[in-house]
Structure I
Amino acid sequence: MKYPIRRAQLISPFGTGAMSISKNGTSAVCSGLDHWFKNRQGNMDSTDLSQYKIKEWRLERMLGVSHFRLPPDFRKTGNSDNDINRYLTVPFLRFPKWNYCSFCGQMKELEYHQKNKELCKGCEGKGYKNFISQVPFIAMCEKGHLQDFPWREWVHKEKNTSCKKTLYLISTGGEALTSMQVKCECGVKPRMLHSITSVDEDGKTELSRSLCDDGSEFFCQGKRPWLGTDEGEECGCHLRASLRSASNVYFAQVRSAIYIPGNSNKQIVDLLSYFEQSQFLRIITLANRANLSLDEIVKELKEHFLLELNEYSDSDIRRALLAMEAREGNKDDKEQPIDMEVVLREEEYEVLNGEINQEDLRINPVSLDTYKGDIFDVSRYFSNIHLVEKLKETRVLSGFNRVFNDQCSDLEVMKSMLWRNQPSDLTDDWLPAYVVYGEGIFFNFNEDVVREWEQKIQVTDRAHPLILRYRNLVANYRTKEKKITPRFIMAHTFAHLLINQLVFECGYSSSSLRERLYVSDNALNPMCGVLIYTAAGDSDGTMGGLVRMGKPDYLEAVIQKAFINAGWCSADPVCTEIGLQGPNSCNLAACHSCSLIPETACEEFNHFLDRGLVVPLHGVDPRISFFN
């Protein structure tokens, strides 16, 4: 059974723990990382891992691994006389194991390694040749476990039934679950599948609550079939029944980083060792007490320690100060660990605001005076616009979730779900990754204008219902908590509106463009920036069409058209006046007709959008719009 899957798809959406369907219609789950990079004999004797290793020190620091690896590519011939790296595959295991005949309904459980389809024994005995196919239902839980639907337990209404008789999955006509029932040859009363997918608001499921006849609850058995075992681990979650093709069965947790220059982590470590010395620490402490900005602190340090800091750039010193601030904050509050994702974004934000010309990162600032103010006043709303002519992005699969995409999951727990046997040697602790190259446009909003705007009472009142809705979502669905502010909603919506317009201007599809948000209302290190970029898997990346749209005489018209289109949605006045709408009701005036983009292009799964905070809308107070 062959699954011709691209290497990038093994990061998302078909990575470890995800199900996909082969050409012959068989559903299978991608195996754990233990079995990657092994040849047909199941060993790594002829494998040269140096051809697959990727280094990205910032992601290594954030995810706590020694390196990353490209997924193995299948080769029939090696790159040397020793036939290195031949016949490397990524194993897939048959799942679900239960199958049934669509003609007579007879069910049979096959093994994970079963490749070919089987004929139905019941039909074969009657002279018919009908193949059995996999059942449409599986079961899962919020902790990421996955298992076959408990067919025997369901029909017998017992947790540990001893019956091994043949089961039948019968459809009595119709498309609803009420028309399907499970029968057993032992003569027990057939049981309908009615309500097996029902879930209460508190997370309790009908499957767990009503499976047993004695009133006890049937919990998840903690199974992980992608690791090739039926052994389970302790899990107290309610079990959820689902269609195996449902969109919430698998959410790849992909972490990414834009390459920024520097001699890996060494420069930061060296600077931090300087900052721990008393003379450096005294200057930094005094600067913080005076509420100096990062740039002002860097200037102070260079004036006092020019000799020691001469070989380091201002960007290096700023990043070291950010790392020091994060580390000190963690010491002060043990219950609030460092959010390494925030540190990573702050480092990128510092670099994107500069000018760089390197092999993997080329950033060219554009003078705001060169844009035409009579079309759109760029200089009023942005402090700078930089054309990113080339960038390199590393995308890493750090784990996965089920049921909810953005639930609060521990990183180490998610990483452990990728392995059957966690690597004991830290040098072998790795994660699968993929490198892409591309181009983009970086917008840095004018911080003074943003602060003045977001302090308006009309703006805070407008964003309050959306923020309150998100807090309720965090409480009820265990979604990972993040700070949602008017500046975040505005910058996010601006990115969506511009992406939708750039689709018509530069030739890229909407799924090819991506957003990367840099937003924080931290008083000392505020951020309000957006990177709109595209990236491809080859070494050349893209062809410059997006960068061209960011140049003077082009960008002004693109922004103006985007705002004109956003001013009136084809679904208005409903879109503007309906209130909370969209995914999980986390949008205001934003719908598929005006603001939503493919989920692969959006960092927030199309949440936290509102046209009203960006442009004036009919019937809405114009003072709430940032671009007024």
Structure II
Amino acid sequence: MITPRPTKGQLGRMLVFGVALLTAATTTGTFASAAPPSSGPADLGVNVTVFDPGMPVSAIQATLDQTHAAQVDNEMGTQRYAFLFKPGTYGTLESPLQIKVGYYTEIAGLGASPTDVVINGKVEVYNRCLENGGTSNCLALVNFWRTLSNLTININSAGQDGCRASANFWAVSQAVSMRRLNITGANLSLMDYCTAGPQYASGGFIADSRLPFTINGSQQQWLTRNSEVAGWSNGVWNQVFAGVVGAPDATAFPTPPYTTLETTPVSREKPFLFVDAQGRYQVRVPSAQTNTRGITWAGGLTPGRTIPLSDFFVAKPTDSVHLINLQLARGKHLLFTPGVYDIGRSIEVWRPNTVVLGLGHPTLTAVHGSTPLDVANVPGIIVAGLTIDAGLEKSPVLLRVGRRHGLLPGLPSNPTTLSDVYFRVGGPHIGKTETALEVNSDHVLIDHTWVWRGDHGVDDLTDTERWNTNTGNYGAIINGDHVTALGLFVEHFQKYNTVWNGEHGTTVLYQNELPYDPPTQADWMNGTVEGFAGYKVGDRVRSHTLYGAGVYVFNRNNPDIHTENGFEVPQGPGIKLSHIMTVNLSAGIIDHVVNGVGDPADTTKIGVPIYITQYPAP
């Protein structure tokens, strides 16, 4: 565990947000307070805890508090946890269950519907106060890697002070998802306004949820899709809504900076574990949908198929890749239990409709330059809930979907889907890769990802050392046709962060920070062009659509560095960019927003976004 201190990158974000806000009953273990979390069913691993509504609230609270205390500052640690709640009600008006969620922790209900598990209380994330452990410099900019899903939260603030009683706080940044939630009572706040400043946050993602009035606060960008919301308070830079009942009107963009799509073009909800009426563990696999709006569970069970857990190989960190591949070849689906897995050769997923599901933020780490996960060019494969780390030796790619574009056509009705799949190059250890995510198959759905080359970590490297040590040229390369990305977050790669070569691609919310650490302009050149755009559409592409996107610059290693364009796209009637922007986080310069159009994002406009409503202009 590292001592929490603000990094230079965090300080850069701090500077900008100030300006932006001004301008805009069975388990196998025991639950004594001094005991570690107990295991759930034997085949779900030692770091999975299953709660039953018959258990005392005090015992459940003690277990959750103990894990939170261990994980609240454990940003680069190796511990992983999942806490699962069987159907029933937890907490009362007098004794609410107040859950705080730390790093690498999943909180999920085991009902077939979010209404089957009810938490009377709260499920929260607060700011981390990074200055010598005190109460100043409190922010959510590094509140990464946690999951909340498939339950009802009846907000109950009994026992909390006046400010804390005012909302359920979910102050998070990237790699944090909220799915299949039914939240009632007080407001939901996506920032923690109860601590001392600066209170900044940089998220985030919500899907398939029914929400109360939601306070966006300092969240610089956010995607909410296929949900219902009673109201939304504000926006900082890009606030995107797709298929959301109650979404705010976007006609006044960029004041406020809302982007609203009436429906989501392609969607598929993430698979989830549940317990049926006979007490058997099952996995519900939602079906793909097109042009949808609102939640999937309003009329009953989410449309899709149910797979018994017995059809899954339940993997532990001690299992070899050979064993995992053998089980996949036998026709098993794959469930990764919490932990860190060293992957020395590719896990090969090649049968159509195979489900690969992670529980409690399992992490696959490349060893000996491997590609940890290799997905065949066949329809219907689903990968969800995994983090994939680069290792000490350079990998060609961390996750490949399809070996070669055009090898086999995909199925639009059954797209291969990546949900809550995250990537890291550096951070907990040195990492090296050429590319993090490569998609060669057609008809692929990317449903929330954070592709991150670390701007900080436990390595104690200077920026110049990091540039030459934690290496990654490309974040995401999309070669397949008809690929849709919903919530594509890609940061700090050393050439193009995203390259989109496939036809008929669609992205709904894109967030990018250019690398902080190029030592000189010569290190940040694309031939004779100064720098690499944060989002590049291939020169031969004729059809591409992008909604709600931002490219941010903070060249803290050399503030004189220029990047010519935030976005580069070919000219043509099929290329349509809506609601895009660049912004300066306090160092460096982006000369134009897109293709030479748009004013510079320079240090005379720190934190002031440069917006283009439509490109090309109508």
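Which structure, out of I, II, was log10 I(q)/I(0) by the Debye sum over Cα atoms at q = 0.07, 0.10 Å⁻¹ derived from, given a value of -0.38, -0.81?
On the way: I: -0.54, -1.04; II: -0.38, -0.81.
Of the structures listed, the value fits II.
Comparing mean projected area of the Cα convex hull in nm², for residues 101-300 alone across structures I, II, the highest figure comes from I.
Calculated for structures I, II, FRET efficiency 1/(1 + (r/R0)^6) of positions 149 and 445 (r between Cβ atoms, R0 = 35 Å, to 0.05) is largest in II.
Structures I, II were compared on FRET efficiency 1/(1 + (r/R0)^6) of positions 341 and 365 (r between Cβ atoms, R0 = 25 Å, to 0.05), and the highest value belongs to II.
Looking at FRET efficiency 1/(1 + (r/R0)^6) of positions 477 and 557 (r between Cβ atoms, R0 = 41 Å, to 0.05) for structures I, II, the greatest value goes to II.
When helix-only ellipticity at 222 nm (-39500 (n - 2.57) for each DSSP H run of 4 or more, over all residues; to 500) is computed across structures I, II, the figure -2500 traces back to II.
Every number here is computed from the coordinates shown, using simple stated rules; none is lab data. All of these numbers come straight from a predicted model, not from anything done at the bench. Cβ atoms are built from the backbone, for glycine too; each structure is taken alone.
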